[in-house]
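S.K.: Structures for review follow.
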Structure P
Amino acid sequence: MNFPISITPADAEMTVLLKAVSLLNSYKLAGFDTPKKFVEIVCEYFGEYGDYDGQQKLKAFWAARVKDEKLNNDLQRVLILIGK
């Protein structure tokens, strides 16, 4: 079932979280259907996420447990770079 969802964020923290959910959805729509594929493409463009802590952060993002504006910006950039 596809339907648009409109949410007005209550505060800055919710704004970051909503952006993260939107980005995660965009990655899944672009064909990144596993955390492994997602981590690989992000690390290809942003090596700073290639260490253990960075990969754990990306896996937590995939599970929708990260609210991080810098990470959101980096992930948005990767989508642009891969043409999605």
Structure Q
Amino acid sequence: MPPQSIDEVLTRLDEIIAEARRRQSRNGYFAALYRDVTAWVAAAIEAGEFEDDARMERLDVAFAQRYFDALEERDTEAGPPRS
């Protein structure tokens, strides 16, 4: 199920990072960096730093879903999504 909030995005990123550690995979490096940026965005939303916090959360969640989709498709015959 696609994430509906930044908290759900952070949870999914934590799962990706944990799996990468378990497999000793370099695929976790980007996820770890992305998680830090997402946590910063979440804190900024909580502090009311954006002009439209709700819109920023929707953007963050939608962008994260593109990353999650790319990860899933990477391991299928379909390959990664077109840019």
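Every number in this text was worked out from the coordinates using simple rules, so none of it is lab data. This structure is a prediction, so every number in the text was calculated from the model and none was measured. Cβ atoms are built from the backbone, for glycine too; each structure is taken alone.
S.K.: Out of P, Q, which one gives -20000 for helix-only ellipticity at 222 nm (-39500 (n - 2.57) for each DSSP H run of 4 or more, over all residues; to 500) as computed from the coordinates?
M.R.: Here the read-out was taken from P.
S.K.: Of the structures labelled P, Q, one was used to calculate distance in nm of label points 7 Å out along Cα→Cβ at positions 10 and 58, giving 3.3. Name it.
M.R.: P
S.K.: Still on this structure, I have one more. When P(r) over Cα pairs in 5 Å bins from 0, in percent is calculated, the result is 3, 15, 23, 22, 18, 10, 5, 2, 0; to which of the structures P, Q does this value belong?
M.R.: Source structure: Q.
S.K.: Given a value of 53 for percent of Cα pairs over 12 Å apart, for residues 2-41 alone, calculated from one of P, Q, which structure does it belong to?
M.R.: Computed on structure Q.
S.K.: With mean count of other Cβ atoms within 10 Å over residues 18-25 computed per structure, which member of P, Q shows the largest figure?
M.R.: Looking at the calculated values, the largest one is P.
S.K.: Among P, Q, considering only relative contact order in percent (Cα under 8 Å, 6 or more apart), which has the greatest calculated value?
M.R.: Answer by largest value of relative contact order in percent (Cα under 8 Å, 6 or more apart): P.
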